[in-house]
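Given below, in the form of structure tokens, are the structures.
Please treat every number below as a calculation from the coordinates, not as lab data. Worth saying up front: this structure is predicted, and the values here are computed from it rather than measured. Cβ atoms are built from the backbone, for glycine too; each structure is taken alone.
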Structure P
Amino acid sequence: MQRKRLFNVEGDDSLINRKMIKGNVTNLFNLNNVKYQWANKLYRLMMENFWIPEKVSLFDDKRAYDELTPAEQNAYDGILSFLVFLDSIQTNNLPNISDYITAPEVNLILAIQTYQEAVHSQSYAYIIESIIPAEKRAYIYDRWRDDKILLERNKYIAEIYQDFVDERNDKNFARVLIANYLLEGVYFYNGFNFFYNLSSRSLMVGTADEIKYINRDELTHCVIFANIIKEIRAENSTFFSEDEIYEMFAKAVEQEINWSNHIIGDQVLGITPETIEKYTKFIANKRLKDIGMKPMYEGFDENPYAHLEKISDTNGEGNVKGNFFEANVSSYNQSTAVEGWDEI
């Protein structure tokens, strides 16, 4: 693949000739001349989804952390370690993807996503500094050095990203897009539900409030990549291999289940290996349907953590409003502002 020019004097900005990849635009932003209207809607939503990590109080969580069981503390620490990796690698890699997207309206929201991933990294640093005992903080960042299952997870996604950096061809770019979609659409959510589970028992409520905002952002990121993939498939039906997509989904689901059982298992009230498997396969099926593909796990069509949806507030029922900085919260749009949000 050829990286787009920073300023293409021979570019054609007409909508009829615009493509998601391998197009020929000038690379200038004209938001009055947009082909992919979903990107314009997401731009407005993402700009309104501004929040500051330190505005969420974690004062009570420090005491609550000491009240967690050893298994809950281990899961809390380990999930934070994994989340730190996910948003770190996203912040670093998204510009590599944007360099090959030839729709300026999509480049714009990828830039906002990069910023949001950086904010998420700051959120985790704030949580770690506020709650984790000083002697354990460094280990949160370095846990992958000792935890083989965590290292395997981190390496799988990182190596796919690195393959494209080292060899920028169509096959590797297709894999990067699917890997990104899996990261945004599958990898976060058992961890998120762990925090919501604690909050439902009045534990680590501040952490769950922080995670709500990260979760809301990540869902917009999931929408971005679902749409990028769908547009490319519509414009170039042979760019992706469906067999490879299913293979990557199967690997991601296997790793997500193994990791969640490893870090949570059956040691946390309200979470079991059975619910972990049901939820992971349920959400994988949804992500496949969202890019126009058939689900791969028959019978996994119900969310075993549906009772946590009010905690997460991803359906826009207003729970976040009541817990965030009241003076500014009206600017934080409900997620239902995006058409089809309830499908995510």
Structure Q
Amino acid sequence: MKVSIIGASGYTGRELVSMLLDHPLVELTTITSRTLAGQSLHSQMPNLRSKGTDLLFSNPSIDELCGKEEIEIFFLALPHGTSATFAKPLLDSGKKVIDLSADFRIRSPEVYQSFYDSPHPAPELLKISQYALPELNPLSWDVSHLLASPGCYPTSIILPLAPLLKEKLIRADDIIANSMSGVSGAGSNPSEKLMFCERNENACAYGLPRHRHLSEIEEQLSAFQGQKITLSFHPHLVPINRGICTTISALSADQVKVEDIHACWNAYYGDRAFVKILENESFPEIKNVVRTNGIDIAVHHDSRTNRFTLCSAEDNLVKGAGGQAIQAMNICQGYPENTGLL
């Protein structure tokens, strides 16, 4: 099966290139970049020389991409707002699209405009997009040819929380999520605040009080729970290259124990390849999941406050981006979901 990556020069795009070159059932035939057009993959990603590919970056028009009959699936690793301009004509030409931007993660055009400060460029596609969080949502090309791959922060928060809200093991009010992200989560565009001297030996909160991913988190949890969920989300930037560590505080429902949380998680995730439930007072650590599609989750109970502390760790570029997109593709294609993934 032939696939293409549109926007292959950013951190997520580069990660996708590496993983898709290793995928045994996929042939990566086209990688695009406006800034790198005409340059070889090896010259820009020397670490991939051993993979034996002669791919070149290109900058074809949308019409040229739509006309590539041999390519079945397009991964869009583009900024929000830009992805939609590619997705619509590709879908109209019969292609399958997996979008890694925020353009199709949110159902409500009004919410999108509120958080992204512009009208949605293709609101009619919001009705057909599938929120591609594989552990919680059934995915199929029969439903639609548009998959919206979840954001990195939302993945780290929704996976621990959603089953517990659904089964009413925690209260839906007063949920607080604190997340720490590596610098790659901010993208590869040059910025003074992302320079080494600014980020090294430094950490800070940012995007408060309405980080854009909050819209996605609340909408998905509300849909899963069946009632409006409002939570506090506090993202932080920390001096590491990649990874997200999230800590969530939620009030326990009556008489709920840690064992009940584990039982619930096991019912939802016990047979899934990429969710590891830690026990015995363990804490998820980024070093244990980096460069994998895994997410580690754990729970602790504070008897003084009757609150559960839910912890997770993931790689923001893999489970939080490219790896999860490939996982969703595998499922829709009928492949084992861990094909080509660690």
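Just a few scattered comments:
- Answer label among P, Q for the case where relative contact order in percent (Cα under 8 Å, 6 or more apart), calculated from the coordinates, equals 21: P
- For the set P, Q, ranking by distance in nm of label points 7 Å out along Cα→Cβ at positions 231 and 287 places Q highest.
- Of the structures P, Q, the one that -8000 was derived from, the read-out being helix-only ellipticity at 222 nm (-39500 (n - 2.57) for each DSSP H run of 4 or more, over all residues; to 500): Q
- When distance in nm of label points 7 Å out along Cα→Cβ at positions 119 and 199 is computed for each of P, Q, the one that comes out at 3.6 is Q.
- Identity of the structure behind 1.8 (criterion: distance in nm of label points 7 Å out along Cα→Cβ at positions 111 and 127, calculated), options P, Q: Q
- Structure responsible for 1.2, with distance in nm of label points 7 Å out along Cα→Cβ at positions 15 and 159 calculated and labels P, Q on offer: Q
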